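What follows is a set of structures for review.
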Structure I
Amino acid sequence: MRGTEPPGAMRPLLSVIESAYSFGVGLRNRAYDTGTFKPVHVRPKIISVGNLTVGGSGKTPFVELVVRKLAPRKAGILSRGYGGGSGEPVHVVSDGSSLSAPPPVSADEPYMLARRLKGVPVVCAPQREKGAAFMSDKFDLDAIVLDDGFQRRSIHRDLDILLVDACVPFASARLIPLGMLREPVAGSKRADIIVITNAQNAGKDSILSLKKEIQSAAGADKPIVTAGGRNTGFFDLHGAKLPAPDGPVFFFCGIANPERFEESLKAEGVTIEGKVVFPDHHQYSDDDISKVFSEAGKSKPGMVVTTEKDAVRLLNLKLPVGDLTLAYAGYETFIVDGEDLLDLAIDRVFGS
């Protein structure tokens with residue numbers, strides 16, 4: 001799917017499925033483009049943050065950045081809530097003052113956002129239009145930030161922000177399941193503004209080349225912003241700041257791109273002694289953590305490190321007691337270039 005190796009004997013079958021998927025996506029988009037399908041309108045302004053590909057492209061930290069930029073306006077976050085186990089059609093992760101149960105009841109990324117953004121309502125709903133209507137009625141909001149909303153055209157949006165990963169922008173440029181694209185690259189024309197993320201892992205020439213590729217697909221006048229990411233230190237599971245490790249670390253994670261997490265640690269000068277990698281959104285058990293600490297104990301690192309997204313999935317577990325310190329590495333997104341374009345786009349939503 002990433003285009004790093006050929007599909008081999010599976011290509012004919014995958015191509016047939018890709019064609020069927022492409023036909024369905026095209027039919028649905030045309031229905032919205034022609035007005036056959038009509039999006040739901042709600043009172044708060046809707047700002048969507050999404051992408052064209054499956055896998056991580058930095059949506060969650062960018063949602064946080066947008067919410068912080070909206071202050072002092074009142075904003076809430078609406079997510080699908082992938083991996084959550086509440087079973088409710090609309091699950092309130094945070095009402096702005098109190099948190100719901102941590103994962104596996106709440107989904108990991110929305111719960112993480114709710115912990116970081118005090119006073120911000122966070123709601124999960126597989127049917128986003130129901131979630132948006134609920135938030136409009138329940139909370140006094142100026143805006144709802146729609147997490148992973150680019151393909152969720154059932155809700156009218158006032159600003160469509162499309163993220164493109166600098167390192168894996170469109171992979172093989174093929175659609176699911178032969179590639180990583182959820183829809184053709186031409187879908188980028190719907191975006192109001194495009195943000196190239198993870199710029200810290202790409203060179204200037206690569207960024208310039210990607211900007212030309214984006215403008216070719218989305219339009220030469222499409223505003224393009226560049227964003228990067230950085231570690232913000234090490235924290236215990238409850239968010240208390242810890243000293244940086246003074247020696248090698250052992251890390252584990254269950255995220256879409258574990259290689260990027262490893263690279264971010266190395267960029268901070270951290271030596272990796274070993275690792276255990278789980279599937280994305282993996283719901284940890286006590287046995288999983290025992291395995292991690294058992295493996296880590298063989299090399300006696302100074303710290304066992306994970307991501308914040310993984311850390312919130314550990315809150316209900318029985319953690320080993322011993323000499324090894326368990327920490328998560330904090331992470332944030334920042335604008336490298338074009339911040340004025342993003343600020344202007346947000347201001348225009350509110351007529352200012």
Structure II
Amino acid sequence: MKSSTGKYFIALDHIRALAVFIVFTWHFIHVNDGQYAPPPIFPLSLLTEGHTGVSLFMVLSGYLFAKLLDGKKIIYTQFIWNRFLRLAPLLTIVKFIVGIQMHFSGDDVSAYIRNIILGIILPSLPNGGWSITVEFHFYLFLPILLFLAAKWKKSLLFVLAFAIIVRTLLHQELGQIQVLSYLTFIGRIDQFVFGIAAHQFGKTVEGKHLQAAGVLFLFTCFYWYFELQGGFFKSSSFPSPSMIWVFMPAIEGLAYATLIAWYDHSFTHSTGRVSRFIALIGTYSYSIYLLHFFIVFKMANFVNDHIFELSNIYWAIFFSAICFLLMIPIGYLSYQLVESPFLRFRTNYIVLPVSASNSAIDVG
């Protein structure tokens with residue numbers, strides 16, 4: 001999708017498509033408690049522990065905004081307005097639909113409304129909307145992070161170190177850090193920071209195919225071992241008391257940042273049919289992400305009950321790919337009818353030419 005700056009990066013839409021497929025598969029395999037299945041062959045642990053797809057989204061967000069805003073001044077209020085137009089319309093409709101469902105199911109709608117109000121601070125929005133709260137918190141810190149990155153590149157290392165120290169202290173106090181690491185900016189800040197750093201140092205991995213393959217191999221091995229040790233759900237208790245959640249956001253952030261920068265810089269990306277089709281999935285990924293919660297579990301149960309029993313994790317992954325294709329026209333309709341109409345109201349938030357302005361924030 002083209003940003004309000006007029007720039008479009010097809011490679012990043014490819015990555016969005018991959019991220020939303022990983023998340024979709026993670027939820028699809030919940031049928032027959034597939035999320036508790038033993039680890040499959042090691043590369044597939046990124047799907048059977050597909051919560052990591054959210055991490056890929058977060059790193060990509062940091063990378064994209066660093067790429068768009070590098071060395072520029074922005075009118076911050078207009079930047080926030082554009083992000084509101086991009087995210088709020090569909091999220092509002094999703095919140096309304098969930099509220100209606102809860103009303104007819106006899107659930108406590110008043111508690112739901114309180115959670116919606118608190119959603120600007122706490123990870124309490126439905127259908128994965130908690131990740132939008134984390135994104136919003138990132139937008140609040142984005143000018144500061146970009147300023148630090150521009151003035152002193154090593155400052156991002158101190159931000160990462162500070163975040164890890166905070167999570168370590170919280171782990172000692174709470175006995176676990178999985179919830180905060182996964183659902184809040186306390187954990188996700190690492191991934192935004194690595195995304196920003198990936199733009200800064202992206203040229204260093206250009207054409208380094210062997211190194212990128214090594215990073216991917218090590219990361220998939222790590223995730224296989226992580227799943228073998230209990231993964232997201234299978235630890236001795238939930239939330240997990242493991243210290244791995246202190247470092248998980250940084251591990252994911254480093255791996256995904258390296259691979260995103262490599263993929264973006266190392267190829268002249270085709271605009272052929274296959275490339276454009278994958279990119280369109282990326283364009284519709286926000287709609288697919290928020291809307292798939294309404295039907296993904298129904299899809300999985302239908303396949304399990306009427307087509308093929310999904311007790312085998314490999315078959316579950318295969319059918320998740322088939323069902324994912326059915327989400328594409330839904331994403332298209334949502335994008336055209338809900339998302340796209342509001343995008344015409346976006347404004348250019350980048351100050352050109354660069355000049356002193358009380359309404360602008362220097363991000364470079």
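Just so it is clear, none of the values below were taken in a lab; they were calculated from the coordinates. From a predicted model like this one, the values you see are computed outputs, not experimental measurements. Cβ atoms are built from the backbone, for glycine too; each structure is taken alone.
Once distance in nm of label points 7 Å out along Cα→Cβ at positions 216 and 304 is calculated for all of I, II, which comes out largest?
That would be structure I.
Tell me which structure, out of I, II, gives 37 once relative contact order in percent (Cα under 8 Å, 6 or more apart) is calculated. Derived from the structure labelled II.
Can you say which of I, II returns 48, 38, 26 when Cα extents along the principal axes in Å, for residues 176-295 alone is computed? Intermediate results must be reported in sequence, preceding the final value.
Details: I: 53, 32, 25; II: 48, 38, 26.
Working through the options, I get structure II.
Here distance in nm of label points 7 Å out along Cα→Cβ at positions 104 and 136 was derived from just one of the structures I, II, and that gives 2.7; the source is II.
Ranked on distance in nm of label points 7 Å out along Cα→Cβ at positions 232 and 280, which label among I, II comes first with the largest value? Could the numbers behind the result be given before it?
Numbers: I: 2.3; II: 2.9.
Checked I, II; max of distance in nm of label points 7 Å out along Cα→Cβ at positions 232 and 280 sits with II.
Quick check: -22000 is what I get for helix-only ellipticity at 222 nm (-39500 (n - 2.57) for each DSSP H run of 4 or more, over all residues; to 500), calculated from one of I, II. Which structure matches?
Details: I: -9500; II: -22000.
Only one of I, II returns -22000 for helix-only ellipticity at 222 nm (-39500 (n - 2.57) for each DSSP H run of 4 or more, over all residues; to 500), namely II.
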